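Down below are the structures I want you to see.
None of the figures in this text is laboratory data; all of them are computed from the coordinates on show. Please read all numbers here as calculations on a predicted model, not as lab measurements. Cβ atoms are built from the backbone, for glycine too; each structure is taken alone.
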Structure I
């Protein structure tokens, strides 16, 4: 679990993710929220799923379901543009 987040921040983020998953079932947002909740349960939340670097607390607070660090997200966005 990301060490840059306080317990209070994690609780707030978890609550937000649970609300998204419950209020928007069968949507892309719910899928992303559930994936983030699973990463929380496994202790992997807050780390990039591509490179393993820690994702900044500010990025997680702004977009709690984010799975990629800024650098990996930029690379993915470039790949998406090229496709």
Structure II
């Protein structure tokens, strides 16, 4: 029977291994994509790439709005209180 600490260590090791494998897989994908790009063919679809950019843009816009609101609140406290 394994103790909790052993199970926790094993789980952490598994997570580290998964992260390492995913990093290696992403590096290989990038390398293959560059090779295909030089030949004029690519496996990426324009729709997928644009969707990724839209998602990032939406997150950044939300962060900017939140920071702006917090700034307004802080300035209101500073000048009116």
Structure III
């Protein structure tokens, strides 16, 4: 239930960010390493928000997997100790 609530809050915040971004119709010039592009400000906001969320999810996933491996290791140690006694 806690996970679903957190997911819904994040989804609402993303929706609000995209609505605010869609109100920005100005053209901006984006310079990146090898090229340059003229994009609407709302597009730049949406792209950077999506990249930030993606990076955050990847970092969280790596941390979660590491903790999951530690938990499985601890559970196997507990089982082996219980079998000895």
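Tabulated data for the structure shown
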| read-out | value |
| --- | --- |
| If P(r) over Cα pairs in 10 Å bins from 0, in percent is computed and equals 14, 18, 20, 21, 19, 8, 1, the structure in I, II, III | II |
| Top of I, II, III by FRET efficiency 1/(1 + (r/R0)^6) of positions 7 and 39 (r between Cβ atoms, R0 = 25 Å, to 0.05), largest first | I |
| Of the structures I, II, III, the one that -32000 was derived from, the read-out being helix-only ellipticity at 222 nm (-39500 (n - 2.57) for each DSSP H run of 4 or more, over all residues; to 500) | II |
